[in-house]
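Please go over the structures that come below.
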Structure P
Amino acid sequence: MKLTVNKEQIIEGLLKAAAILPAKAGTQYLRSIWLKAEDGRLEVMATDATLEFTGRYPAEVEGPGLGGVQGRAFVDLVRQLPGGLLRLSLDAASGNLHLEQGRRSYKLPVSGAEWFQNVSAFPEENAVAWSGDFLQDVLDKVSFCIDDDDSRDAIACLCMKPQENGRIDVCGLNGHQFALVSFTHDDLAARLPQEGMLIQKKYLQDIKKWLGVDEIELNLTDKRLYLRTVNGDETLSLPRAGHQYPDYNVFLGRLTDESMRPMSLDRKELMEALGRILIFNTESDRCTYMDLSAAEVQLSAQGQDVGSANESLEVSYTGDIQRIAFPTRNLLDILGHFVSAKVEMLLTGTEGPCGIRGAEDPDYTVIIMPMRISETTYYSEEDV
């Protein structure tokens, strides 16, 4: 292998490749970033045995070849070099990769081609185009509600499920919260299985790091999800989870029940009030109490060692629920994912799911479970 390549054209790809390498020591194959020179390009490949990354970048190739270099060391070196051309050559006899730039030269040990295992290729048939920044926004609005515990199977996953007329639901839940974004994409809806596609939460951050604002291509097989830049230069693939997702229509239906009572209020004012009330929450009592009337809600909190807080906000409310409590930090986090000036809190009972919606967030719903009010306040055992 012998080639010349511009640092600026490969450094972002190298950083993406290094980001998926195992944090702990793995096999030699998994610790390596694989470099393949052929046909006027340098191909960069990396995997952690589940995630797979491939990047293809223009290069002046004098001799083809393949070798695996210690991933993090190689990327750290390239990152700290000044911009400009890099000359890479593989010395098969010594088993070293030579990197030269001007008066600088370095040798790095390489893994031979016998260690290499092919990464899976992007399936071309029926690929779907999608906006990268829109997918980024969807992941942001849903991922914070997904359970962090991988052992909890389906609720540790994002679910993307097709509905009628090209509609798609993207949702996540953790037992106390549920988030749903709905949108229309005929081609993608046709590619998704009827039972939905599940992706573990631990992979969502890797997707978000890889995504840009440009359009991407998406495809899937029975076992994997593939994402590719529209110019074909970079591909990221990851495994699909095989769990069965809960029927979320059961608790969504509660929000349209005749017993539901909406409360409308200013989102910014509520967030500012909750931020102050949070100061008075403690480990034993981490909620905000709401005392409701037709035109006003009284917010309060009391901590044994930190004192008490009381604030009132204007609302529009016609229900019969007089008192309800929510975990302050969770409610504050949820409201931060909306853009609407006003939000509606759809109350179904003192221990029933509460939906949150906003006029400027027409395809977005978040559900939060109230906290049971007693001498000791804690989460209801009735999961979403």
Structure Q
Amino acid sequence: MTSQPQDQLALRILQYVQPQLPQNRSVGIGCIGAGFIMADCHLAAYSQHGLRPVAITSRSHSKAAAVASRWQIPTVCSTVEEVVAQPDVQVLDVAVPPDCQADVIRRALNAPHQLTGILAQKPLGTNCREAVEIVRLCEQHQVTLAVNQNMRYDQSVRACHTLLSQKSLGTPVLATIEMRAIPHWMPWQERQGWVTLRIMSIHHLDTLRYWLGDPERVFASVRPDPRTARRFPHEDGIALCILEFPDNLRASLWDDVWAGPAREGSAADIGIRWRVEGTDGLALGTIGWPDYPARTPSTLRYSTIADQERWHSPHWDSVWFPDAFIGPMAELLCALEEQREPEISGRRNLLTMALVDACYRSARSHKAESPHEILAECLAQP
């Protein structure tokens, strides 16, 4: 029989996997972009929870119109400026390629608007320096900026955060995230020459910050993905990263977007697995996203030294894609209501951006690099 403390812990986990929602769900949201992330993730989650998108634009007017029809968005606009000029648009939801995002935000803020908040995509910029520019611009215009680091709202990731915040695992000793997956690449990735560090690894690096705090340094080693290398040159198809935290805490990432010759005829072993070991317990789980569009929930198993070798396995029906996408927008809206900084604010996200830059720098220098030093360099720029 489960003990009363474990019953209480299980209840906290199941409560926390569902993010806090705003009291006022009638805030008008203007949408920039009509691709998969907006059409199939953001708007699906917003509809599920009664949020209010009121205007949309995209480079393709017909695509924006189709998405508007699908999700009952009343106004289709031709430009970013036209979206923010709508009298009931208070929050902007940006879902465009990273090399277009700074320009979109700049145009929105420089046009007449009533914006109080912006939800930007990750990565916030093409590098940490550009991310700093975006953060400063929003602060100058007194617009609250949040970053859509949506893996923080995956149900198993939030459940693990609960275990750590409740000290159920004791002092963290080692954490690992291992991804073997074959994402659907976007055309803009070829322009940038990016494969995993700024696309998927950034999720995992940010998750480790969410769980464990800020690392002091990172050592990264990368190589091209043999499959994607036939399409365009890149350096980071497969990435191995070791993160060093204070107090001897260590973490590692194995991000492999090749996943072996699964597309060339071999059997596939696809998935994302994570594990956190502490002095008093162990938690391990999976992320269900690689099975999308199948609704495969992420999983969690945990056991503590008080459990006499028993495992606890809480369950939920919600999934990362698209259900967890309510989390970042809800957090921004709650922060605006409560007049506080979002947990996923642009300024707080800068160290995640610096950590990604540190991975690239480490892979080239073959030495451990400090994200704090990189962020300080970027902040020192006028």
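Coordinate-derived values only; no laboratory data. As the structure is a prediction and not an experimental result, all values here were calculated from the model. Cβ atoms are built from the backbone, for glycine too; each structure is taken alone.
One of P, Q was used to compute Rg and Dmax of the Cα atoms in Å, and the answer was 25.9, 83. Which one was it? Mind showing how you got there, number by number?
Working: P: 25.9, 83; Q: 20.6, 63.
Only structure P yields this read-out.
Each of P, Q could give distance in nm of label points 7 Å out along Cα→Cβ at positions 103 and 183, but the derived value 5.3 comes from P. Which of P, Q yields 19.4 for Kirkwood radius over Cα pairs in Å, for residues 39-230 alone, as computed? Here the read-out was taken from P.
Here FRET efficiency 1/(1 + (r/R0)^6) of positions 207 and 287 (r between Cβ atoms, R0 = 30 Å, to 0.05) has been calculated and equals 1.00, so which of P, Q was it run on? Derived from Q, not from the others.
Among the shown structures P, Q, from which was the value 3.9 of distance in nm of label points 7 Å out along Cα→Cβ at positions 127 and 343 calculated? Intermediate results must be reported in sequence, preceding the final value.
Working: P: 3.9; Q: 3.2.
The read-out was computed on structure P.
From which structure (P, Q) was relative contact order in percent (Cα under 8 Å, 6 or more apart) calculated, if the value obtained is 20? It would help to have the intermediate numbers written out before the result.
Values: P: 12; Q: 20.
So the calculation was done on Q.
Looking at mean count of other Cβ atoms within 10 Å over residues 199-206 over structures P, Q, structure Q comes out largest. A value of -5500 for helix-only ellipticity at 222 nm (-39500 (n - 2.57) for each DSSP H run of 4 or more, over all residues; to 500), calculated from one of P, Q, originates in structure P.
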